[in-house]
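Structures given as C-alpha cells follow.
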Structure I
C-alpha cells in the first residue's frame, strides 16, 4: 500500500497493511533538528527562528528540510497549512491575515489579544477575507512532491475562527450566555470562511481536513455539552457535510478530555478525532467505546515522553499504543499534539522506527 492508501483505509475504519504514521505539525526548530540527521551540509539548514522572520532563502531551506524529513522517514502523510503572511507590529506583537493581533510567547504559541470584532454592531459592515493563493501554496508543494502520500489541510474550525475574531476564547464563551444571537451570527460568518477554504483545498488535492480549535482542557470540555450542541455542532455538521460531498475526510483536533463531547462529534459527522491526549484520555477505552464510528489519531505523549524520555521508552509506548488502538484498523499513529521544540529529534526517529516495527498487520498480541 502507498501511504495515501494506508491513511485513507484507516480513516474508513478498515485495516491497512500497517499502522499509518502521520504528524499534525512540525515547527521550525523541530524540522531543522530532525533534518540534521539527513542533511550532510548543515549550512543548507536555516537558523531556528519564526518563519515570518526568515529571509526568502531561509524559508526555501526550511521547506526543503521539511520535504527531506518526510521523504527520508517515509511518513505516510504530510500536513499543509496556510502561508498567508503575518506582519510584526512591535517586538512582541504580530497580526494575521484575519486582522487578529497576537502576543508572542517564549514558551508556546502566540496568543490572541485583540480581534476585529468587538460587539454585535461590528458585524453589520464586517467582511471576512476571501481565500488567497498563499493559503494553498504549501498544499500545492506537498501534493506535487508526494503524489503517493496523504496530504492533510490543517485549518481552524468555525469555533476557533469565531473566538479569534473576538480576540479571546473567553469572550466567545461568555456571549453564549450574554448574547447568543450575536455568536450564532458570528459562527455563520466563520463557517462560510471555513467552507471557502475547504472547497479550494480539496480541489487542490487535499485528502483530509484537520480542524484545529480546542474544545476541552484536561478536566473536561470548556463548555457545557449542551452549549456545544447549540452553538457549535450545527456549524461543524455543515462543514463535515461539505467535506464529504466533495469526497474528502475530516478530523477534529482538540487537546484535553473531549470524551463527553464525542457523541456530538460523531453526530456532526467527523471521520476521526485527534490527538487522544494521554494525560486525560484512555485510548483503549476510547477505542472500545467509539472505535467503530471514529478513526483515532495520535496519543504518543509529546508533553513528557518525547521531551524527557529515551528512545527505548518511546519504543515501548508505541508498541503498547498500537496494541490498544490498532486492532482492526482505524488508527493513525502520531504524537499527542505536534513535534514541538522540546521534543528530542532522536525520540521522534524512534517513534517512526517503532511504528514500522510493531505496526504491521496482522498485529501481534504480544511484542
Structure II
C-alpha cells in the first residue's frame, strides 16, 4: 500500500492526471498499451500518485486499470469517481485501493445538474462512509471551488475532515483564479482542514495553471495535480514538466521528479495523444534551447547560463543549438562553420552577414547549414583560401 504524503514530508506530492483528465481533452484516446506505457514512464520519473482512470467508463477501462495495478508500480494508483455508490462499486472492482470522489460545489454546477444547494453537504458523510468500507484512502474534490463562496468552501473542507477524508482537492475548474487569490484561499483553509491534506487542481483557461499550482504549494497545499504537456480539457491543466522545473528553479523547493526524463515522457504523451507540442512549449519544446540573436549567441558562447535558466541536458534534450537567420551575428556564423570544420576569420563572417540575413528574410525562416555553406562557398571560399 502506498501512503499519501505525510505532514513531515517537505517534498510536494505530485498527482499526475494525464490518464484521466488528460484523456478528457477533446479527441484524445489512449489505448491500453498507451496507458500502461505512460504509467510506467510516470512511475520511472518519480511521480508519487497516478490518477489512472474512470471506472464508470465501463469494463474495458476497468480492465486497463487492473492491468496497471498488476505492474506493481511504486506510484500510488487512484481511480476517479462521481459521488455515487455505483461509481464506488465499479472502482472497487478495479483492484485499486485509493479513490477520488468529485463533488460539484458551485451554484453554477449544481444548477446544471439540477441539484439543491445543500446536496454536497447532505451526501458527503454518506458517500465517505461507503468509500471507507471499500478503500484504504479516500480523496474528495471540491469541484469549481474558484466560483464557490469562501465560507461554503471552508465548510466543505471542514466536513470532509470531520468524516475522515484523507485529502480534499481544491479545483479551479475553469481556471479563473490568480496566484494571489490562491495564496489567500489556501492560507484560510489551513484552519479548516484538520489532519487531512489539501491538493490544488488547476485548469489553464487564463494561462495561470502552473503559477497557481506553485502558489498553492507555497501557501499550505501539500499536493498538486498536473498533466504531462498540460494536456486536458479546453486550455488544459497545470503541466507536470513546468511545475517540476519551476519548483527547482523558481521556488527552490525539493521536487520528486527526475527531470532528465522529462523530454522523453512529454514526447511519449504527445505521440499517444496525437497532440503536437508547440515549438516554444516551455521546458520541452523543440525551440526552447535554440538561439538566433547575435547578442544572445555571442553571450552563450562565453557562458551558457547567459540566456538559459537551466541546461538542455537537465530535461533530457541533447544540447543547445544555434540557428542562423535574420538576427544572427558573426559569432554564430563562425561557430556553426567551425563545427563543420570550415574555418573562416571574423572579417569573412562579418561580410557574410548581409547575405545570410537577406536569404532568411526572403525565405521567412532560418537557414540550414547547407545554405550557409553555399553562401560562403560562392562568395568567400577563394578569398579564405588566399588569406590562408
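Quick one: Cα extents along the principal axes in Å came out at 60, 49, 37 when computed from one of I, II, so which one is it?
Considering all the candidates, the number was obtained from I.
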If percent of Cα pairs over 24 Å apart, for residues 209-328 alone is calculated from each of I, II, which structure is the one that comes out at 28?
I
Where does the value 49, 33, 19 come from, among I, II, when Cα extents along the principal axes in Å, for residues 105-192 alone is the thing being computed?
I
Comparing I, II, where is FRET efficiency 1/(1 + (r/R0)^6) of positions 65 and 305 (r between Cβ atoms, R0 = 41 Å, to 0.05) highest?
I
For FRET efficiency 1/(1 + (r/R0)^6) of positions 113 and 281 (r between Cβ atoms, R0 = 35 Å, to 0.05), structure among I, II ranking highest is I
Please state which of the structures I, II yields 13 when relative contact order in percent (Cα under 8 Å, 6 or more apart) is computed from it.
II
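All of the numbers you see were taken from the coordinates with simple rules; none came from a lab. Just so it is clear, the structure is predicted and the values come from calculations on it, not from any experiment. Cβ atoms are built from the backbone, for glycine too; each structure is taken alone.
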